[in-house]
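Multiple structures follow.
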Structure 1
Amino acid sequence: MFRWYRRFICIAASAALVGVVAGCGGSDDRGASKDLSGEPVKISLVGDIDAPALGVTTPQLRDAAVAAVEAVNRDGGINGRPLELTVCNTQGDPNIAAKCARTSINDGDAASVGTYAIAGGATPVFTAARFPTIGNFPLGPEDFDSPFSYPIVGGTPSAGTCSVALLADVVGVKKIGVLYSEAPASAAGNIVLERALSARGLKATRFTALPPNATDLTPYMTEVAQGSDAVVLVMAPVTAARVVKTARGLGLDTDLVSVSLATKQLTELGRAAERLYQCSLLRPASAGGPGIDQMLREMKAANITPDVDDTATNAWLAVHLFAQVAATLDEITPATVAAAMDRLTDGDLSAIAPPLNTTEPFAGTADTWPRLFNPTVWYGQIADGKIALLRDNAVNPFQPAE
């Protein structure tokens with residue numbers, strides 16, 4: 001039923017179950033788990049690893065989590081116990097995502113980490129079971145309403161508000177169009193953009209929907225660019241990269257802003273990526289720093305070629321945050337993990353994001369997004385194939401521009 005993947009990562013034959021890390025058996029000449037003993041501490045990651053129905057692939061999400069788990073086990077596991085990760089591919093289907101969540105619960109996992117499911121499906125199942133999701137990438141209302149949701153980043157609200165703030169407050173653009181992928185979370189994302197624009201006395205020149213499996217992006221990009229000096233791309237990074245390539249091919253002089261693209265996507269775009277504005281929810285890999293350096297070292301140790309974007313960094317942080325919290329517990333269960341997360345006031349996120357305080361959301365967001373704990377973002381622009389920061393530090397896009 002199992003075959004080896006990167007020496008000690010097992011992959012199940014199930015179409016949805018992508019991998020199990022540590023505690024699979026076999027040997028590891030890098031010493032990842034040979035000195036660990038006791039019952040494994042089990043966690044899961046539910047993600048759109050390969051979601052053709054949505055035109056989305058995020059293998060970097062899995063790879064970053066794998067690297068983090070291997071590093072935790074090299075450093076002694078969870079108080080001497082091996083940490084074991086199961087990665088479940090949603091395939092972009094909310095029904096499969098729900099099944100992934102039920103499997104995690106039934107298999108005795110202590111928590112889920114780094115969940116990224118554009119079509120949803122997992123969070124309601126986790127919530128009904130009072131099961132903690134740590135570092136879930138918040139895209140829809142359920143992610144901000146669940147008392148068992150502990151996101152590290154601001155997700156849709158922060159990304160949308162960042163895009164408008166960057167264009168209007170930093171670049172000085174007033175005629176802003178929106179091109180968004182049709183998905184369950186689209187409505188919430190568009191509301192965020194409308195609020196951010198309204199706060200600045202602006203309205204979108206137009207909202208243009210992009211069907212999930214559109215092959216020719218030209219008509220959509222052409223439409224949204226009409227009358228717009230800049231366009232916000234509300235979509236997964238892999239889709240945004242396709243749109244950028246299309247816009248450059250059309251010779252459009254329109255400014256574009258998207259969530260941070262992965263290393264591989266920037267490389268593939270080449271010169272087409274130049275001048276693209278970026279809203280990063282976490283410190284970009286190109287900005288460096290101790291936390292970024294640690295993540296890249298751990299990927300190298302796991303024989304993983306770094307392909308880093310917000311989803312990857314978020315998954316890496318989520319694993320390490322779980323390990324921090326679990327190490328403080330005598331008994332590691334979903335209930336004890338959730339209780340510990342509820343008390344967290346200074347969760348170490350390696351300076352890639354501010355320390356996580358889950359005891360209260362940031363001021364000004366509790367009424368709308370009660371589980372938004374960290375709204376900060378990083379403004380950037382692509383220069384020479386990398387994200388160059390436009391501000392030295394993270395900013396709160398919900399606050400008025402200075």
Structure 2
Amino acid sequence: MSHTKILDRWAGQVEGDGRAPAVTTPDRVWSRRELAEFASGLRAALAAGEGPARGGPVLVACADPGAVMATILACAAAGRAFAPVDVRQPAARWTAILEDLGPDHVVCDAAGRAALEGCDTGEAVRIDAEAVGAEARSARAWRVDDWSALGVPDGGYVYFTSGTTGRPKGIRGSLTAVAHFLDWEAEELRVGPGTRVSLLTSPGFDAFLRDALLPLCVGGTVEVAGSGGVPVGAALAAWLEERAVEVLHCVPTVFRTLRSAGLTAGSLPGLRAVLLAGEPVRAADVAWWRGLFGDTKELVNLYGPSETTMTKVFHRLTAEDAVAETVPVGRPMPGVEIRVLLAGKPVTGAIGEVELRTPFPLGGYLDGSAGGFREGDRFRTGDLGRLREDGVLEVLGRRDQQ
């Protein structure tokens with residue numbers, strides 16, 4: 001899937017059944033048509049505010065996930081880079097991001113405006129997402145031809161690292177790379193029309209693109225847990241059952257809280273797959289889950305840093321992994337190559353640094369620093385790993401102990 005195919009598929013879903021739910025939150029349900037009209041309004045607002053010297057990145061400062069999704073779609077259609085952020089981030093992080101990104105536009109809702117108060121956004125044009133949304137609902141201006149077969153460039157996106165070890169670093173990514181992942185998960189996990197996919201991720205993390213764009217492109221529904229933080233334990237189990245979520249994406253720390261929810265073999269009847277990423281999975285996690293559900297609810301381990309655009313390696317967890325000393329992260333997705341380097345040379349069976357090669361050029365860091373990027377499509381992750389003789393990768397920690 002190319003970057004424009006994301007828009008083609010989304011437009012096809014809107015045209016096919018505009019009344020179907022696209023996004024469900026505790027506060028409202030966005031139909032496909034409503035979200036499309038919102039995106040059309042934002043796209044027009046971006047074009048109106050461009051001017052002769054504009055066309056640079058768009059900072060997305062919205063707490064409303066529907067507004068974030070609509071802005072992402074609008075930027076993709078305009079060939080503009082977008083940079084979503086968590087509006088709850090501290091002031092120092094706002095300052096660093098604004099200085100490094102230098103946005104031409106800032107799309108914000110009430111929460112974003114409050115967070116940006118006192119911040120220097122330079123000459124960036126501010127777009128009021130709520131005002132655009134209200135106007136779009138009354139104008140009802142959306143045409144499938146305006147969103148299909150577009151010849152716009154891949155403007156990509158920018159996400160910033162956590163900054164826990166220093167100043168946040170902007171990472172450039174491409175929608176072409178996102179499309180590569182979406183194609184894989186839709187086929188591998190049978191995500192299609194009507195599938196309900198969880199969204200527990202903050203807009204400030206690139207996994208938001210996975211959780212939002214996957215169901216939008218295939219005719220599913222994005223199920224948003226709410227703005228009061230990620231539900232855990234019994235609250236998470238209750239939400240999964242109430243919303244009949246079929247595909248759950250989360251980090252292992254959140255997944256483990258379900259152990260206190262009193263689950264039985266008959267719990268979570270709608271759930272059929274849990275995809276874990278961002279942290280190591282433990283053998284005890286696998287043993288507990290499989291002890292309850294066996295093979296009826298898949299547990300999948302995902303691996304891939306933000307620098308290579310989300311997941312690049314995956315592993316369906318089995319009974320063998322429930323007793324493994326190290327739970328593997330698995331084999332590469334189609335088009336991806338894994339190497340483990342020791343003294344700069346590829347090795348098998350020994351511990352070295354994990355390097356990933358992607359089937360598309362990598363965008364690198366916003367500040368131009370090289371970091372682990374090599375040869376345009378390779379990235380040395382800084383993770384220590386071992387490539388087994390059967391081609392399965394185990395990740396064993398960090399070179400820098402981070």
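Quick note: the coordinates plus some simple rules give every number you see, no bench work behind them. Just so you know, these numbers come straight off a predicted model, no measurement behind them. Cβ atoms are built from the backbone, for glycine too; each structure is taken alone.
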Any idea which of 1, 2 comes out highest on mean count of other Cβ atoms within 10 Å over residues 235-242? 1
Which of 1, 2 yields 4.5 for distance in nm of label points 7 Å out along Cα→Cβ at positions 67 and 331, as computed? 2
When you work out relative contact order in percent (Cα under 8 Å, 6 or more apart) for each of the structures 1, 2, which one comes out largest? 1
Out of 1, 2, choose the structure whose coordinates give semi-axes √(5λ) of the Cα gyration tensor in Å equal to 34, 22, 20 when calculated. 1
Supply the structure label, taken from 1, 2, corresponding to log10 I(q)/I(0) by the Debye sum over Cα atoms at q = 0.20, 0.29 Å⁻¹, for residues 267-322 alone with the calculated value -0.72, -1.18. 2
